[in-house]
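Participant: Listed after this line are the structures, all set down as structure tokens.
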Structure 1
Amino acid sequence: MATNLTIAVNADTTDSEYGTGGVDWIDIDTYNDYLIFTDGSDVVKDGESLPSSSDLNQAGIKLTGNQIIVSKYLLADFSASKLKEIHNMGNQNKRYVLAFVFDGETASEPVLEVWDNDSLNTINAIALGEGTPSQSWYYGITTTDGLPGENWIGNPLAGSSSGHFLYLNNGNGAISSAKTLYCNLKIIIPIGISVAGAENPVISCKYTTN
């Protein structure tokens, strides 16, 4: 029987594991839900309706030419037609942010990758380093075994080359039974970026089963 995966996001301020009573974990609809990285606005914030493209443009990150660590992350929850702030995502010492809930064993270690298309074969977007993965703005760190630490560094995420994706089981290999794995993400816009635009990278969790 194939192992199934549920991806969930913690929309609570409490840093507690998936399934903890009273903590607002939301199972992601991977066909309709999406993540928003933003400066925020009166209409692009927690509890507001799903935004239009115009709303998102107005709430975009204001480029200054200096390094910017994005501080606000939201889930567009399609079923609720609401935005939910992911309070613990970003440059914070928080562990239980994104959960990858496996209901059985895997044949390979699950990994998290970021690409610029659904075919998962190019990383040409500006935010992914324009083909140079070490220059990606997307950073991630596996938190399955513990907290990431203050001002965590993590890995720049782009494609599948060594050092530019996450081993979600912390490099311990395939999982032998049902298990929940965790990570945190943040975006760092580097010095000198002056070209604005809207990009839609694809965040993918890959694994094989027996």
Structure 2
Amino acid sequence: MSRILVSQRLVNHESYGEVRACLDEAWGPFFSEAGAHPVPLLTTMDAREMWDVMRPAALVLTGGNDLARFSSDPLSRMRDELETLHLQEAIEREVPVLGICRGAQFIADYFKSELTPIANHVATRHRITLSAETDFGSLGTQERTVNSFHAYGVMGLGPDLQEIARADDGSIEAFEHKRYPMVGIMWHPEREPPSGRVFERDVLAKMIKQRS
């Protein structure tokens, strides 16, 4: 298996006086399917040193926490700052990046996209239409149904990004960078059964293979 760096949800555990970084156990099978061994990111560790030591095959930015531009929660700013450092390392080293939900929003925002509050996208399922193939493989059928757990949507992409999939309400559900090996997906593959996350698994597996 190849090492990958993975960001985590930040949670303030008041009764213990701790800020905890958390990752859903459901990510384990997904990473295993893709041949990935996850190494969690912490805000208290030096980003460049971690990249020098770990030499990861990919970076995965997961869900949880709103972007700081939409929240006054200091944990959102902490996470933005952490993911900025690691995204910049990935770009500098040309290491692939996969953004999931909040991670996709973060990538979209970093590359000057339009994000706005969006209705009917929390704890539901909806249809998406696949508009293009990605450099990481075929998307298969042109329509599919995905889970949705986000209150903010990507309504327009910056000039460096191109659309892969769109929801019926016009929001962009998946995209990739035109130059860097980088994909953003607004749904959660770890919350789908193995048969429902083949494309996402193959995207991460191909990212890793490119670096092996």
Structure 3
Amino acid sequence: MVNVFIIDDHPAIIEGIESLLSDEPDGIRFAGSATTMQDTLEQLARFPSLHVVVLDLYMGATDPVENLQRIRELQPDSAVMIFSAETSDFWVNKMFKAGVNAYVSKGTKNELFISTIHKISDGSVVINDEMKKIIYQREQLEKSDHFSSIELEICHELAHGKSIQQIADQTDRSLSLIGKILLNLRKKTGTKSNPELIRILINRGVISSCN
């Protein structure tokens, strides 16, 4: 029996997944759910054994990578699948690098959702065709435009409202280093300010906007 725990801040999503799993005859059991990370951590600390944790990418003001790390601390043997409407190449790449077992779009068909749970329940990493395409596009982008992963991360976070100090803390880099990276990016793109840099990169499709 595959025990599945659902984390999503929209109760309707949880109810839909619970209904889907209740109709699944192939040994998947809805083990529980949470709508906040605080509730998640309190519940996961009590669960002796979970096979799969289904995690929404955005849980309030919390950081997705930190959420994954805290879940791993409490359930080190559980597979974690991101289930989100956010499918930007930035987040798909970042969450696979952070160690998720799968990343599935909320627009995915039920059959693929169920089959992915089965496949990762033994700890396997599964990258479906949609995510392979997104990862490939990011790899080609980095090669063609010569943007490093840290450059893209800094610009993405700036575009989504983070301050330079917050980015420095998040990436464990000094303010001066972040400043140098942004200066080099402005020179590379021929822009004179960070807002202009971000606007150009969004228009070119290098990073996504916060809208």
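Just so it is clear, none of the values below were taken in a lab; they were calculated from the coordinates. None of these values were measured; they are calculated from a predicted model. Cβ atoms are built from the backbone, for glycine too; each structure is taken alone.
Participant: For FRET efficiency 1/(1 + (r/R0)^6) of positions 6 and 190 (r between Cβ atoms, R0 = 35 Å, to 0.05), which structure out of 1, 2, 3 has the highest calculated value?
Facilitator: Once FRET efficiency 1/(1 + (r/R0)^6) of positions 6 and 190 (r between Cβ atoms, R0 = 35 Å, to 0.05) is tallied for 1, 2, 3, the winner is 2.
Participant: helix-only ellipticity at 222 nm (-39500 (n - 2.57) for each DSSP H run of 4 or more, over all residues; to 500) computed as -16500: which structure among 1, 2, 3?
Facilitator: 3
Participant: Upon calculation of log10 I(q)/I(0) by the Debye sum over Cα atoms at q = 0.12 Å⁻¹, for residues 38-133 alone from the atomic coordinates, which of the structures 1, 2, 3 produces -0.44?
Facilitator: Comparing all candidates, it corresponds to 2.
Participant: Give the label, chosen from 1, 2, 3, of the structure having the highest value of relative contact order in percent (Cα under 8 Å, 6 or more apart).
Facilitator: 1
Participant: Can I ask one more? Can you tell which of 1, 2, 3 yields 3.9 when distance in nm of label points 7 Å out along Cα→Cβ at positions 22 and 62 is derived from it?
Facilitator: Going through each structure in turn, the value belongs to 1.
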